[in-house]
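FYI, it's all coordinate maths here, none of it is from the lab. Since this is a predicted model, take the numbers as computed values, not measurements. Cβ atoms are built from the backbone, for glycine too; each structure is taken alone.
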Structure P
Amino acid sequence: MFYTFSNAQTADAKSLYDKAQTYYDNRDDANAVIYFKKATEADPSYGEAWYKLGWCYNDQETYTLASEALKKAKVLMPTAQKFF
């Protein structure tokens with residue numbers, strides 16, 4: 001997904017997302033959750049960060065939090081193919 005940045009807040013979110021993604025790629029869900037969550041706090045409209053946060057929670061078997069994050073992602077990215 002292409003994500004554009006219009007201000008420092010969203011640039012910070014992207015930086016946090018990238019760090020989280022590195023942890024996620026290395027299967028370090030505990031640290032990935034920390035940084036995906038920080039990314040969503042820096043930019044609450046960052047749908048992809050919510051999506052990845054949801055899957056990290058799912059991998060940790062924290063299903064209620066996973067469901068909440070994935071629902072938020074779907075609201076923010078209603079036409080994303082990953083939900084269909």
Structure Q
Amino acid sequence: MPTVLNLGGILFEELGRDPEKDWSLVKMTLPPKKGSSYMQRLHRHPSDEPVKIVSGQAIVVHGFDLDQLTTAEVNEGEEYYIK
């Protein structure tokens with residue numbers, strides 16, 4: 001049975017895991033009621049993470065310093081690596 005978490009209305013469902021390589025495949029679903037202008041709070045990731053947009057669109061902003069942030073628009077069907 002997959003692990004499912006609901007954090008602030010965002011659904012995280014673990015679809016697969018490889019404990020030997022310490023990775024999981026996770027499906028993240030933003031609820032439509034959050035609206036198209038929903039923004040996730042600033043946070044960090046410990047490693048590079050591939051993201052694939054299944055439906056809709058995402059604008060990904062990342063970086064460590066506010067004056068050196070980069071922005072990428074990721075459309076339906078595209079993959080993007082968060083570094």
Of the structures labelled P, Q, which one yields 0 when helix-only ellipticity at 222 nm (-39500 (n - 2.57) for each DSSP H run of 4 or more, over all residues; to 500) is computed from its coordinates?
-> Q
Computing mean count of other Cβ atoms within 10 Å over residues 15-22 for each of P, Q, the value 18.1 comes from structure P
If semi-axes √(5λ) of the Cα gyration tensor in Å comes out at 21, 18, 13 when worked out from the coordinates, which of P, Q was used?
-> Q
For structures P, Q, calculate percent of Cα pairs over 15 Å apart, for residues 23-62 alone and state which one comes out highest.
-> Q
